Every structure is written in structure tokens, then in C-alpha cells.
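Please go over the structures that come below.
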Structure I
Amino acid sequence: MYFGLLCRQKIGGGLGTADKQLAHKAIEQGHFLSQHVTSDTDFTQRYTGLLHFLCGEFPEAIPCLLAVQSRQTGIDRLALDQALVVCYLQTHQLAKAHDLLAGGVEAAGVYAEQYKAMLAQVSELQKTSAAATNSTPPR
């Protein structure tokens, strides 16, 4: 379901009402499975989080993605961390995005450069945000 909806989003520039209804049905199923079925794979929580992400439900995506983050490796970990960074940025948690990426630079091995590039962008956002906050006149 996730990959089908991702393709629709990329082709159509967003998800329509029917697509979001499909995503929410899959999200409900994912949450049900996560609570009632023991599994040694992380697919259910991962893709439930990614479906929330596709729907722009960033606060809801974070716990699902965090639940499986430590068990992801390689390119799967990079992709999951990228989604988490976007969630953190969308929910105004710049420090968490920064910390996640700083840890990734240290631990990502062959993907360290991707983490460094994202970290530079987040660091720039933090500077811009701090400058904007400091230049706001008091009321």
C-alpha cells in the first residue's frame, strides 16, 4: 500500500481524498497488527509510520518510526532517518533533528556523507531560526 500511494503522490503531486482514505485504512490495520501480532520484522510499524508521513501526519509518524529505528541498517536506516528528520522539522523539533543527524554522521559508515549534508542544512535552519527569534521586537 505504501509504495503504491507513494507513486501516486509523486505522479499526482499529492494524495487525493480517496488515496488518504486508503492510507488511513492501512494505518488502522497497521496499528491493529502492531498491537496484536508478534513479529520479528519491523515492517508493520515502519510502513505504518511512513503512511502517516505520506499523509502529512508528522507527529503520528514519529513514534512508529522511532520504534523501529534502532533495528534498521544501511540504506533502510538512512531512509528512515530522513523521514524522521522531516517529521522533526515539520513539528519544530530542530534540536532532535540535529541530534539524530549528528549521531548518524558518527555511526552511518558509507552513508556518513549523506548525514553530514543533512546536518549542514539543519544547522543552517537552526541559525536562521535563532536569528529570527533574536530579531523579533519585544511586545
Structure II
Amino acid sequence: MSNAAKKSAPGSITKAEVTSNADAGKTADLVNGILRMTYYESILQDSVKANIIFADVGLAVDDKSVIEGLPLIGTEDIKLQFEDNNENKVRVKMNVNKVSPVYEDGSKNVVSLDLVSEEVLRNEMGEARCRTRENGLISDSI
């Protein structure tokens, strides 16, 4: 493949592994079912974000779909590995923030996963909030 053709080609996803919250031994690799993945990283944002839309056709975890087998409800860990068309390799650990069904019928489901970094979940759950009040100059407290 020529260099110009490579630069216009899509990236490749090598890993999208979700780990169950209920049983750390249960994992599901979504790579073969991914229909679309978007990844957002910017110096203007305080965290990285991603979205994965995948086909959940069943028999992935204990002869059940990913959503039922893990179960996939939110806050699960997910390991992503992908390479862009400039051959930059990205490896990130993220968390599922939201699970949204896109399409459902008897044999398959199309599911959208909103992914965020762990810090976003900590902020939403209140674990990273400031709980004390300091008196005086800010420079004295820092």
C-alpha cells in the first residue's frame, strides 16, 4: 500500500476487552463486532473520551450476549488498543460510562458504549471532591 493510500485508510482496532464488575474473570472482546469507534483526545479537554458501537449477537459470554453475560451495565473496565493511519499506537484503559441500545431484534442487538477515563467517574461519584475549607491566602494552603 502506498504512503498516500495508507494515510487515507481507517485505523485498525486490535483490542477492545471489557471486564465484568461482578466477576473479574469474565471478559468479552468486542473487536470483531465493532461497527464504529470514535476516540477523542485534546489538550483542551480534561479527559479522553471514546464511543464504541458494536453488534452484540450473543454467545459471547457463557452462551449469552455481552450485555447479559457480563452483565454490561456501566462502570466496567475496558482496555482499548488501536493504531491510526499514521502508525501511532494507542493503548488506554477506560471505563464504560453509559450503555445505550441502538437497535434490537430477536437475534442481535446493536449497542452504543460511551467510554470515559477513570477520573470522570470519580468526579461524578463525588470521590474527588474537596471536603475541607481553608482560611487565609490560597498560596498558604497550596
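Bear in mind these aren't lab numbers, they're just calculated from the coordinates by the rules spelled out. Quick caveat, the model's predicted, so the values are computed rather than measured. Cβ atoms are built from the backbone, for glycine too; each structure is taken alone.
Output the label of whichever structure in I, II has the greatest value of relative contact order in percent (Cα under 8 Å, 6 or more apart).
II
Say we calculate distance in nm of label points 7 Å out along Cα→Cβ at positions 74 and 98 for every structure; which of I, II gives the highest result?
Max of distance in nm of label points 7 Å out along Cα→Cβ at positions 74 and 98: I.
Rank structures I, II by FRET efficiency 1/(1 + (r/R0)^6) of positions 42 and 58 (r between Cβ atoms, R0 = 25 Å, to 0.05) and report only the one at the top, that is, the highest.
I
Ranked by distance in nm of label points 7 Å out along Cα→Cβ at positions 18 and 114, which of I, II sits at the highest value?
I
Hey, helix-only ellipticity at 222 nm (-39500 (n - 2.57) for each DSSP H run of 4 or more, over all residues; to 500) derived from one of I, II reads -3500; which structure?
The read-out comes from structure II.
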